Structure 1
Amino acid sequence: MATGGYGDLYVILSAQKPESVIAKYFTIIGTPVLTPQWALGWNQCRWCYRQLSDVKQSMQGYIEQNIPLDTQWVDIDYMQDYKDFTYNDKDFYGNSGKGAFTGLREFVDSLHQNNMKFVPIIDAGISQRPGQNYSAYDEGIKQDIFLKLSNKALAGGKVWPNEAVYPDFLHPNASSYWGSQLDGF
């Protein structure tokens, strides 16, 4: 029920088996998405990996302690100035020459070679950086896909990058915008 205004209420009746009610329910909301098996495995994530070496050290601890690990996540610290679809090439690329992998790309490749996954967290808030050649922001402005207030000003807010704007995922171009940002990343 809606807490204010109008809401839709559906009643599904069936003299058949409960499965028929579920099937009718799915015609209203859509079919569920099957969670990939790797997502149900051993995942490790934390905020405050300041450098790729911190991620490697944490992962090495899992290996040394013989703890299973299927997926390595990194929080927003990998980003350049907390900008989505970027990474800090100073601290998360590096060419120290130490270990089996020296940079982020090599690290991710080594995970994949060991049948593991890598998940970089990407926030919905896009750093509001006009005039700074930040493609995620510039392209969103160009396509006019960010949420706006009733006075047509961008509906911004403060999150990790401080000033941020948010894609209006009901906008017809928002999914293709987000997808192209992911592809470019």
Structure 2
Amino acid sequence: MIKVGLTGGIGSGKTTVAKLFVELGIPVYIADTEAKRLMRTSKAIKRKLMEEFGEKAYIKNKLNRVFLADIVFNDKKKLDAINKIVHPSVEISFKRWIKKHNSAYVIQENAILFESNRADKFDFIITVTAPIQDKIERVMKRDHATKEEVFARMNNQISDQEKIERSNFVIVNRDLNHTKKEVLKIHKQILKALSN
């Protein structure tokens, strides 16, 4: 099965692009959604998170996302720690998920594809980018976050330029019609590469 990584900085529009691929019949695995599910349901992950971050990591058996986000978005070592706890389980989950699909290729949407050193696990990589002001405004609106909070998250991700240099395809997500055309073009290019 051909695996495609879909990544991009916070607020770039990865989710929009992922939905457009789903409309073309391509299964998309959202790594962040699965990571959140595993943090809620896995006893092993819960135990490790509490060892690393203390009892406040969970309140009444529920993941304390605000508490954890406040720590990890301001401390790269803690961000690395949480990724090392959660992402091996996400990797296992993705492998199981792939077996359920029978399409030309599958996509994993993963915001920290490069940061977690997982790029080599994929046959192609698509980076989604957007002007910085657009990204800031999208995240502030979506997450009810301050500009400072958005910058703190951005500072934990590698630059768009570095992502672009390490990708097979790039989508500049400014305008939905343009983005739709880019997705269709990339879809056709991947299918063509598979037929060669």
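Please treat every number below as a calculation from the coordinates, not as lab data. All values reported here derive from a predicted model rather than from experimental measurement. Cβ atoms are built from the backbone, for glycine too; each structure is taken alone.
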Please state which of the structures 1, 2 yields 1.05 when Cα Rg over 2.2 N^0.38 Å is computed from it. 2
Distance in nm of label points 7 Å out along Cα→Cβ at positions 118 and 158: greatest across 1, 2 for structure 1
With semi-axes √(5λ) of the Cα gyration tensor in Å, for residues 22-109 alone computed for every candidate in 1, 2, 29, 13, 11 is reproduced by structure 2
For relative contact order in percent (Cα under 8 Å, 6 or more apart) computed as 15, the structure of 1, 2 it came from: 1
With distance in nm of label points 7 Å out along Cα→Cβ at positions 134 and 174 derived from the coordinates and found to be 1.9, which of 1, 2 does the value describe? 1
Looking at structures 1, 2, which one was mean count of other Cβ atoms within 10 Å over residues 30-37 calculated from, given that it came out as 17.2? 2
Tell me which of 1, 2 gives -9000 when you compute helix-only ellipticity at 222 nm (-39500 (n - 2.57) for each DSSP H run of 4 or more, over all residues; to 500). 1
For 1.4 (distance in nm of label points 7 Å out along Cα→Cβ at positions 86 and 126, calculated) the corresponding structure among 1, 2: 1
Between 1, 2, which one scores greatest on FRET efficiency 1/(1 + (r/R0)^6) of positions 14 and 54 (r between Cβ atoms, R0 = 35 Å, to 0.05)? 2
Work out which structure the value 1.2 belongs to, where distance in nm of label points 7 Å out along Cα→Cβ at positions 6 and 142 was derived from one of 1, 2. 2
On distance in nm of label points 7 Å out along Cα→Cβ at positions 38 and 62, which of the structures labelled 1, 2 is highest? 2
